[in-house]
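Before anything else, here is the set of structures, which you'll find just below.
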Structure P
Amino acid sequence: MIWTFHLTLKINYNQMKPNPWITHQSKTIFNNPWIELTEHDVTNPGGGKSLYGKVHFKNYALGIVALDQEMNTWLVGQWRYPLNEYSWEIPMGGGLLENDRLASAKKELKEETGITATSWKEVTKIHLSNSVSNEMGYGYLAQNLTFGETEFEETEDLEIRKLPFKEALDMCLNGEITDSLSVATILKLGRELDF
């Protein structure tokens with residue numbers, strides 16, 4: 001009789017290689033309640049001297065896929081000022097780093113759609129633009145839904161759209177949804193749900 005053993009190692013690659021970047025000096029260029037922009041005088045991995053800009057976000061990005069029993073979900077449409085274009089996305093917003101992420105996600109879903117949910121699951125964790133920022137995004141699945149009134153913020157002029165989850169998945173695949181947190185959360189959830 002031959003016995004075979006399989007050993008699975010979880011390797012933390014962050015601990016395997018030393019940081020090749022050397023920071024000589026840093027300064028804040030811009031600071032407001034949501035972001036801080038810093039400029040860093042660095043030596044890069046190739047040995048060259050350069051300046052590196054970094055955007056530090058003071059909030060988590062939080063997105064929610066709300067699913068009802070018929071596998072419908074809700075998207076919100078809005079004009080995104082930085083892009084200068086209209087965008088369809090899952091309900092989302094920011095949660096202060098010191099606040100509970102799930103509580104902030106629940107608040108965002110209620111504000112933007114009027115929906116509350118009793119069943120929640122974290123679906124994804126994503127770095128949204130890791131070449132220039134440290135912003136973290138978290139995507140959630142919300143189920144067992146109850147419907148109420150929206151509570152839009154002053155900056156929000158939202159259109160709410162109910163549609164089958166499969167249609168939202170198709171919108172990601174054909175480029176109609178381009179928001180990174182929406183795409184990542186919908187695609188990962190689609191795989192988990194065998195769509």
Structure Q
Amino acid sequence: MKTEFLIITALESELNRSALPKGARIVYSGMGKINATATCIHAINELKPKRIINFGTVGKINPDLHGLLEIGKVIQRDMMTAPLAPRGHTPFCERPAEYLSMGGNHICGTGDSFVTEYDPWLAEQSIDVVDMELFAIASVAYQFQIPWQSFKYVTDDANQDSGHEWHHRVNHGQELYLEKLKELLSA
């Protein structure tokens with residue numbers, strides 16, 4: 001089966017399948033890079049999409065951001081293997097250390113941790129927001145040569161209150177995702 005767009009979202013609480021327009025294909029990856037990688041590879045092999053769209057939630061590092069953001073670049077924030085490679089780079093790996101999307105101006109740092117305190121490295125890298133899946137999705141899209149886009153809804157301030165804030169706002173971006181999806185489908 002083939003599909004034009006493949007939507008990948010971590011959790012159904014972020015974007016409910018029943019709210020999607022007819023014909024939109026969505027897969028839920030679960031949280032984290034391993035879950036996102038496995039789900040993305042399986043969905044690409046099964047559905048053969050022409051484009052991947054990721055909708056999800058993020059914590060903000062840049063205090064001026066809010067609402068729905070389009071991500072332009074993603075890096076890996078939790079690959080820490082010094083002295084073998086600088087933070088964010090996988091040692092002995094020829095794959096890119098960053099991936100660029102089809103558009104967007106914001107930088108996302110992906111890692112398998114929920115950010116709850118200030119990390120100066122994130123600011124030094126000009127990271128705007130943090131998540132737990134996008135780097136894996138972008139890496140798999142790169143491997144399969146499929147263009148990707150990501151739209152992230154800011155739920156929290158990536159601080160000690162993040163878990164509480166995220167739980168209360170995880171589904172607040174759904175209407176904005178649906179508006180963006182309609183725009184993408186009509187283009």
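Computed over structures P, Q, FRET efficiency 1/(1 + (r/R0)^6) of positions 151 and 175 (r between Cβ atoms, R0 = 35 Å, to 0.05) reaches its largest value in Q. Once distance in nm of label points 7 Å out along Cα→Cβ at positions 55 and 71 is computed for every structure in P, Q, the highest value turns out to be that of P.
Here Cα extents along the principal axes in Å, for residues 79-142 alone was calculated and came to 32, 31, 19; which of the structures P, Q was it taken from? Label of the source structure: Q.
If Cα Rg over 2.2 N^0.38 Å computes to 1.24, which of P, Q did it come from? Clearly, the read-out refers to P.
One of P, Q was used to calculate helix-only ellipticity at 222 nm (-39500 (n - 2.57) for each DSSP H run of 4 or more, over all residues; to 500), giving -5500; which? Could you put the intermediate results ahead of the total?
On the way: P: -5500; Q: -8000.
Only structure P yields this read-out.
Calculated for structures P, Q, distance in nm of label points 7 Å out along Cα→Cβ at positions 63 and 95 is largest in Q.
Taking distance in nm of label points 7 Å out along Cα→Cβ at positions 23 and 167 for each of P, Q, which is largest?
Working: P: 4.7; Q: 4.1.
Of structures P, Q, the maximum of distance in nm of label points 7 Å out along Cα→Cβ at positions 23 and 167 occurs in P.
Taking relative contact order in percent (Cα under 8 Å, 6 or more apart) from the coordinates of each of P, Q, which one would give 29?
Values: P: 20; Q: 29.
Only one of P, Q returns 29 for relative contact order in percent (Cα under 8 Å, 6 or more apart), namely Q.
None of the figures in this text is laboratory data; all of them are computed from the coordinates on show. None of these values were measured; they are calculated from a predicted model. Cβ atoms are built from the backbone, for glycine too; each structure is taken alone.
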